[in-house]
Structure I
Amino acid sequence: MKIFGQGGSQNPVNSNHDNANTQTSLLYLYRNDNAFACAKYNADVGNPTAACTSGCSSDTNDQNMLSAIADPVSKTATPNALGMGQNGTAAWTLGGVPWNYRQILAHYYKQAKIGSSDNNAYRWTWLNVGSTVAFTGLSGREYYSPKANTPTLMGAGLTYNVPMYIQNTGSSTWNSPYLSYRWYNSANSDVTNSDQILNFLIGSVSPSAAVPSFNASMRGYGQPGTYTVKWDMNQSGTWFSQQNNWPTQNISVQVVPSLNQTLWRGNQAWTRNVLIINGSIDWTTASTWSGPIGLTGIPGSGALRTWTNFRVGNTMIQGYWRGDAEAAQEGRTRSVPITNGVIAWGSAGSWSNPAISISGLPGSGNMQAQSEFVVGNTAWQTFWRGNKGWSRTAPVVNGVIQWSSATAWPQTGIDISALDGSGDMQATENYVIGNTLWQKYWRSNVERTRSTPIVNSVPQFNQASAWSVTTPSTLPSSSDPITGQADYVFP
């Protein structure tokens with residue numbers, strides 16, 4: 001039996017049909033009770049397909065096999081006909097994530113047994129389709145093609161929502177299964193680690209039933225590179241692809257570093273991510289600002305003065321200053337581990353106690369800005385108070401900053417008059433991309449940026465570019481002034 005044998009002017013043959021014809025040569029299709037299938041088909045079956053009733057067949061097993069199923073590849077809902085759609089089969093084999101003949105048969109024929117060995121209880125398929133017509137049958141009815149919604153460009157460690165519409169094409173009911181993904185490198189080795197997100201489905205899903213569209217969460221791999229993401233279903237610890245080599249949805253994904261930005265306005269913060277492609281920040285990829293985040297859980301009292309995030313080895317260090325009156329302003333830090341290329345925010349350490357007193361720092365006036373960054377084996381620490389800036393360095397040994405060996409603070413700070421713009425210092429930031437140190441500051445809610453080359457792990461400040469205005473075109477909606485900026489590159 002050649003399940004897909006066809007031809008003639010009514011059903012023109014393409015290469016996918018030829019392949020299916022060859023693959024199904026002498027292959028038998030059975031009902032769930034092992035009797036031969038009632039494999040009805042029509043040129044167009046609509047969405048959903050028609051259900052077989054007693055008028056179609058008096059055999060309840062035939063009626064079960066020819067149940068109504070969602071077939072969103074069809075642009076038009078009608079006509080509704082029984083069984084497999086001939087034009088639908090052509091459409092499902094198009095696009096970037098085409099189906100094979102096993103997926104097509106299991107989709108159209110409920111609980112079908114494909115041959116003598118492919119009697120898999122664990123089967124699924126994706127029903128997501130594009131919005132552009134990909135195929136037009138001789139009847140004139142139009143069809144879409146299957147579509148993958150997984151981003152093909154991701155930031156390492158960033159979380160994404162992927163719209164999914166899936167169908168249980170197996171012979172058994174799913175009970176609280178989950179949809180997830182695995183990462184494969186160029187050698188086709190599974191490199192998935194513990195940061196994988198499992199998307200559990202609530203309740204049960206019966207055979208041939210479709211799960212309404214939902215957002216499946218996934219996290220970009222922790223190291224940049226080109227990978228293949230393979231989406232798969234799992235029931236009670238069993239991956240469906242491990243059962244009779246059932247197909248996965250495979251997408252090639254490029255993982256790149258990202259610039260992660262935090263911006264404080266008053267006592268509220270917003271965050272966003274921007275991808276770094278070929279060593280350059282691609283601002284067109286900037287996500288929308290997410291927030292606001294308040295001061296809940298941030299020890300201390302009074303207004304937020306500064307915020308910093310910077311990476312040292314496998315640790316993300318966060319710090320801030322808050323307080324109203326100058327004498328009451330205090331600083332605190334905490335450490336967050338980085339595991340498998342993912343910042344483990346849930347395992348963050350406690351904020352330092354006792355706090356750092358402003359009386360131990362040079363200068364006078366309110367704390368205005370702070371920034372820390374690491375170049376090679378040297379950590380740089382900077383702060384501004386009373387519109388003057390100070391900086392010092394400390395060695396980094398085995399991923400740990402040796403603050404006890406830090407250089408002394410200069411006796412005289414840099415005066416703000418040496419910088420462009422007007423108004424008080426509001427925030428500063430420094431981060432490294434490749435061999436370039438990027439420096440930023442805010443005055444009067446205007447951001448300015450310059451770049452400084454790094455040679456042999458030493459910033460060449462005498463070769464720094466001129467300052468230029470780089471205020472983002474979109475800022476978090478707030479009437480409060482900028483009070484802090486914290487950017488870091490990851491990984």
Structure II
Amino acid sequence: PAVAGTGTVDVTVITPAGTSPTAGTGNDFTYTLAPTITGLNPDTGPTGGNNNVIISGTNLLGVTTVSFGGTNALSFVINGATQITAVAPPHALGTVNVSVTNASGTSPNVAADDYEYLGGPNITGVSPTGGPTAGGTVVTITGSGFTGVTGVSFGAIAATSFTFVSDTSITATSPAQALGTVHIRVSAPGGTSPEVNADRFTYGVPSVSALTPNSGPKTGGGFITITGSNFLGATIVLFGTNESPAIQVSSGTSIVAQVPAGTGVVHVRVQSPAGLSTTTENNEYTYNALPTISSLSPSQGPVAGGTQVVITGTDLTGATSVAFGGNAATSFQVDSSTKITAVAPAGVPGAVTVRVVTPQGTSPTGSGTTYTYKSSTATVTYSLSFRWNLVTWAGPTGIDVIVALQSLDGNNETTSIYGDVTAVYFYQNPGWLRFFPAGVNIPGTNTLSVLVFGNAYWIALDEARSWVIPAGP
């Protein structure tokens with residue numbers, strides 16, 4: 001029968017023969033109250049269940065059933081009147097009520113008995129994706145299922161620390177680690193995140209060991225291959241302070257980068273989340289300028305060629321060829337980075353463009369690059385006596401002295417005195433320049449190489465001659 005309160009009473013049986021005795025416990029009956037739940041720890045867990053949940057409450061002695069949203073616990077142990085340890089059963093995602101039942105009834109649904117089944121954590125991205133081997137990088141981890149996070153690991157090493165931000169975000173500090181790439185994994189009541197490409201984190205600052213090629217024009221635009229290590233995750237390649245307009249990370253040891261415009265010698269450096277590569281001799285890139293021509297002196301000469309032309313410009317060092325139109329110079333000498341002395345080849349009447357080629361490219365056209373081949377029937381005649389004659393040169397200016405003495409310009413009216421000349425002298429302060437036909441092949445003998453319009457020259461012959469030359473200048 002119903003009674004007020006709780007407790008144990010004796011059950012007796014009365015018959016005409018008498019009343020049953022009350023001694024012993026075999027006739028005890030205990031009145032209890034319905035159980036209540038005041039808390040769950042933890043109050044979340046994986047959908048796969050099989051995790052322990054401590055249920056706090058009252059009147060838990062005598063509980064016969066523990067239920068998670070209508071599904072019985074896999075097992076449970078009554079620790080006392082106020083605590084039960086139950087093993088959660090598998091269940092679908094969502095929140096359920098945990099209830100306990102004893103002979104007096106089932107615990108009522110209250111907020112304290114809410115238990116949430118969580119999906120396992122998943123990582124969709126980490127930022128940054130790398131850091132130094134010393135650790136200390138604060139990494140933002142994005143994904144889902146992070147509620148209740150219990151741990152974050154970088155490979156097999158636990159994060160130095162981590163902070164739960166939301167179900168979709170965690171910040172964690174990377175631990176020290178050896179060079180290489182590891183997976184970041186998050187552990188939560190729903191399980192541990194699987195390894196995916198999006199959770200990769202690379203330890204190690206990039207290092208550049210070689211550039212191919214290691215030089216190019218100031219204008220940039222070409223591509224180089226950068227060889228080194230720890231390139232995975234690289235986002236920027238710098239040429240000095242200028243960023244490459246396009247890069248492709250081919251592997252952890254190779255990057256193809258487009259060269260930006262620049263000048264001089266710069267260091268090529270690779271930036272990744274782990275840091276910026278250091279500067280060494282191995283990562284030096286040289287910007288080589290295209291050669292330019294600003295002037296020619298003289299800028300004209302006979303079609304027979306032979307005129308010695310001084311080419312003035314910039315970045316002429318290393319010139320491999322000089323061309324007058326489509327014809328290579330008869331010879332040339334690189335005097336400095338701003339000067340080349342070239343002998344014009346034979347040509348046809350008209351203007352041509354002079355170009356200089358270096359390993360960096362070919363000089364462009366411009367106002368100072370035009371050379372004009374002249375063919376004139378006008379001539380100048382000298383009557384030369386035996387031995388010495390003072391001659392004011394009235395032929396093409398800058399013409400090679402050998403060509404001048406041969407008077408070869410395609411004009412059939414001219415004459416050669418080359419075989420009769422023994423010496424040519426010209427005074428140029430502080431001394432005399434000389435040319436001896438017999439010393440052409442003797443190094444250091446001749447110091448006079450060209451004749452200039454208007455200059456006076458002493459010419460010695462071994463016999464009197466009439467000398468017809470093309471008119472200059």
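Please treat every number below as a calculation from the coordinates, not as lab data. Because the structure is predicted, anything quoted here is derived from the model rather than measured. Cβ atoms are built from the backbone, for glycine too; each structure is taken alone.
See the values below:
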item: Comparison of I, II - label where FRET efficiency 1/(1 + (r/R0)^6) of positions 162 and 282 (r between Cβ atoms, R0 = 25 Å, to 0.05) is highest; result: I
item: Percent of Cα pairs over 44 Å apart from the coordinates reads 56; which among I, II; result: II
item: Label whose coordinates, when Kirkwood radius over Cα pairs in Å, for residues 50-257 alone is calculated, return 20.9 (choices I, II); result: II
item: Among I, II, which structure scores highest (criterion: distance in nm of label points 7 Å out along Cα→Cβ at positions 210 and 226); result: I
item: Structure with the greatest value (metric mean count of other Cβ atoms within 10 Å over residues 154-161, set I, II); result: I
item: semi-axes √(5λ) of the Cα gyration tensor in Å, for residues 242-337 alone derived as 44, 13, 11 - corresponding label from I, II; result: II
item: Top of I, II by distance in nm of label points 7 Å out along Cα→Cβ at positions 274 and 450, largest first; result: II
item: Structure from which 6.0 was derived, distance in nm of label points 7 Å out along Cα→Cβ at positions 58 and 178, options I, II; result: II
item: Given 0.98 for Rg/Rh (Cα atoms, Kirkwood Rh), for residues 370-433 alone, calculated: source structure among I, II; result: II
